[in-house]
Each structure stands twice: as C-alpha cells, then as structure tokens.
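Q: Following this line, the structures themselves.
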Structure 1
Amino acid sequence: MKLINAFILAVLCSLPAASLHARDKAETVFQTSTLSALMEGVYEGNTTFAELKSQGDFGLGTLNGLDGEMVGFGGVFYQVTSDGKAHEVPDDAVTPFAVVTFFEADKTVSIDGPLECEDLEKYILELLPSDNIFYAIKIDGRFESIKTRSVPRQLEPFPPLAEVVKKESVFELENAEGTIAGYWFPEYLSGVNAAGFHFHFLTADRKTGGHVLDCRAGKIKIEIDYNDDLQISLPKTENFLDADIPGAPKQQ
C-alpha cells in the first residue's frame, strides 16, 4: 500500500502545475459581486477584464457604470452598448458584476426547432442532472427570432436597476445566427445570482446582441457545463461598501 501511495504521489508531482490548475478551475464558477448588489445600484467594481479572464473564458455581466451588457466565450468578451452595437472589451476595462467559468461541456445535444424560448428552457431543465448545482449553458445556431436589450451607462448617484431598465433599448432580430451564453442557478442562490436562467446573446458576425428577453430557436446545438464550486469576489469600492443591500446584516 505504501508503494502504491508513493507511486500515485510521484505521478501527481510529475504533472505540470498548469494542468492541475486547469483541473481545479474546470468545475468552478467565479463571480464578482452579487446580483442583489447590482439591483441596488452597485455599478462600480475593481475587477479588470484581464483579471476576469484568469478566472474563466465564458460568461456574462456588465461594465462599470452599468454600461451595456457583457457576453463572452472562447476567451473573448464583448460589450453590447445601448445602441445595440457590440465591441470587444479591452483588458483594462472594469466590471461591477460578472460571472465566468472555463467552459467544458459535460453534455451536448442538437435540436431542430422551431422552439419558443419558454419551451427551450423547459427542454434544457430536463437535461440537468440536479436542481442543486449550477450550470453554464452555451447555445449555438440559428434563431428564427430573438429579442434582446441593453441599457445606457449610468452616472452617480446610481439609480437601482429596476429604474434603469425602464429606459432600456430593445432589439428584435430575425433569422439571426449566433451564440447564447448563459447560466442556470438554483433558487437557494437567489440574490447571489439570478435564480433560473440568465442568457446573453451575440450574433455570429459579432456586431450586436444583448440580454435575451425572448427567442424562437431554429437549428441549434446546446452545450451544458456542470459546476459545483462557486467563488465570489466582492468589490472593494465605496459604492459597494456603502450600499444598503437587502439581506445584509445591519451594524449595531
């Protein structure tokens, strides 16, 4: 037994550190701030996209000032501004809220619609092995229609998110090729992130996209990455530290 253990230890020690690091990251979702903080107007963070990329190559979120919708996959992140145009995010840009992972599909299925967004979500739910972990979801293909939104950059004093979305810009696309990047979180994590599905979209030509409001899927491929580890980094900003976030204990 000692000889076997020594052999296993020798094999582990011979593996490159980067390989072990990649395995550690494979089932981990990294998040900066919380959805409840964003809802209350915490639109300033201090996590750069260079730092975000070290934690994942797939995700969604926004930029400081709530400046549009962010979506990324394959290690490239895009900002969809309130005019509907997509721009590649520079490494020195900063985010107040984002969720990323190193995407590795655990399940892949292909379907040929049409399938309304509500039915698509029901279909995906049937594919999930548990309601108690969380999932990164990538959907590639053709969408007969897809409705997205983005929001304008905010200035201090920041209004709550519910007020901002009243002035959202809505975009409706027909026969759009592209990718949805999204997550599903269980109900018990509500407030940390959005319970249920949260999808952002980017067209194949990388010109437009946004937060998904509705869709009608055509021929698509669905990839699901199972995750069971969540790491949260809270902003070190006055905007976060001074915010009255629901559920946070009051100092006596």
Structure 2
Amino acid sequence: MIAANLIAAAGGSFTPPGPADFNLPPVFGEVTKPMILLTLSAVFIFVLTYAMARRAAIVPGRLQFAGEVVYGGVRNTIARDNIGSEHYMRFVPYLFSLFLFVLVNNYFGLIPLLQFPSFSRSGMAYGLALLSWLLYNGVGMWKHGFLGYLKHTCIPAGVSGLMLVIIVPLEFFSNILVRPVTLALRLFANMFAGHLLLILFALGGEYLLFEANASVMNIFGGVMSFVMFFGITVLELLVMFLQAYVFTLLTAMYVGGAVADEH
C-alpha cells in the first residue's frame, strides 16, 4: 500500500504487478521456468547431500557437519517427536528430502537471475501436498486396514451415540479432504504474497526514481521503496525457512496421527 500510494501520488502510467506476473511464458516447448527450477533443485540437493556424505568421518568437516545438523534436526525434532520412536526412522528420508526440497525452491525466489519461488505457483504446492496426503493415508491403511483407518481417523475415542452423526462427517472432511488443501495453501499463499511484495517495491522504486517526475517526493518515495524491498527480503529469508519447516512438520504430524493406536 505504501508503494502504491506513493506511485499514485507521483502520477504517470505505472502498472502495478499482479497475479498475471506469475504466469511465466514457456522457456522452450511446453517447459516453464518453475518446472526447470524444480528439476534444478532436485539435482542440487542430490549433489549437495552426496558431497556431504561422500567423505563421512567421525570428526566431521564443515560440509558434513552442516548436513548432520539439518538431518539431525529433521530426524529428532520433526520425525521422532511427532511420529514416535517405533516408526519414525522409516519416514526420515522422505521428511529430510521434503524439507530440503521446499527450502531450496523457496530460496530460489531470492537468488539473482532465478528470482522465482517455485511454490508461488499453486499447482506446484498442491502437487507436493498430494504426495504427503498419499503418504499419511497410505501408512494409516497399512497400519489399521482400510475400514480400520476410516474408523481411526473419523471416530474420536469416547464419542458414541447421536454425536457420531455430527462428528464423523466433520472428522472425515477435516482429516481426509481439507488437510492437503490447507497444507498447500499455506505454502503457496506465503510464497505468492512475499514475492508479489518484492516485485511491487522493486518496480515501484525503479519507476519513482527513473521514470516519474524528478521531485523530492518521488525521489524520497523511490528510496523508501528500495529500503522496503531490502527489508522484506530479509524477512522473506525467515518466512521461507519457516514455511519449509511447517510443511515438513505438519506432514510428520499427519503421519504420526495415522500410525497412532488411538485417534
């Protein structure tokens, strides 16, 4: 709003960024930039983790130490604490890969030349959420059986009688249908809004300084727009990390609830 108000006061024909700016044209054929970024992130993560583990030693080097810190955090604070000591290890590879995959694709939005968070496209976020949905429902059916899992996830312990008429549809809607939507929407909305703000302040600052009338107000507004741009960039560093953490944490919680003995 600050940048938009300053630009409106400056006059001129500035066109503010909007959702259309996220519809990038194909790079070649039907291949788009987000598709390339997803592939690039997978290659980068493979090379990075291979380099971290290639010369594993009792006394780790810097690269190995960094990898162990991230792996240990995902294993202990996300997987074990939310899934339980009996089953958690079989899900650590997926959760570790998921965390790195979301984190790298988020940080692509701040890297010059790339400058696009892959999950600011809703289809990418919903596709990833679908994988987690298939995982936790699949392991729930593996643990309890198909009908047993539906009973486990839709009927809370201690609820009986007429209350089931209300509770069962709500639990089914919440646990089976809504979870993947909210899981993806949280990631998509944060990446979309953050990147849109960065575009707004960067383009707004450029317009006020180099295209609008050269007045004190316009120069001040342009400088402040770039100050806001760098401030939001710092904030986005934290938001992008937190979104990767939250997405992985919620996936672990859903898996933990699916394999638990009670609702």
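FYI, it's all coordinate maths here, none of it is from the lab. The structure presented is a predicted model; accordingly, all values stated were derived computationally and were not measured. Cβ atoms are built from the backbone, for glycine too; each structure is taken alone.
Q: Here helix-only ellipticity at 222 nm (-39500 (n - 2.57) for each DSSP H run of 4 or more, over all residues; to 500) was calculated and came to -23000; which of the structures 1, 2 was it taken from? Before the final figure, lay out the partial values.
A: Numbers: 1: -5500; 2: -23000.
Comparing all candidates, it corresponds to 2.
Q: A further question follows. Please compute distance in nm of label points 7 Å out along Cα→Cβ at positions 58 and 74 for structures 1, 2 and give me the label with the greatest value.
A: The maximum falls on structure 2.
Q: To which of 1, 2 does the computed value 22.8 (mean count of other Cβ atoms within 10 Å over residues 42-49) belong?
A: That value comes from structure 1.
Q: Using FRET efficiency 1/(1 + (r/R0)^6) of positions 82 and 122 (r between Cβ atoms, R0 = 25 Å, to 0.05) for the comparison, can you identify which of 1, 2 gives the largest number? Walk me through the intermediate numbers first.
A: Values: 1: 0.20; 2: 0.40.
Once FRET efficiency 1/(1 + (r/R0)^6) of positions 82 and 122 (r between Cβ atoms, R0 = 25 Å, to 0.05) is tallied for 1, 2, the winner is 2.
Q: Taking volume of the Cα convex hull per residue in Å³ from the coordinates of each of 1, 2, which one would give 160?
A: 1
Q: Among the shown structures 1, 2, from which was the value 16.0 of mean count of other Cβ atoms within 10 Å over residues 146-153 calculated?
A: 2
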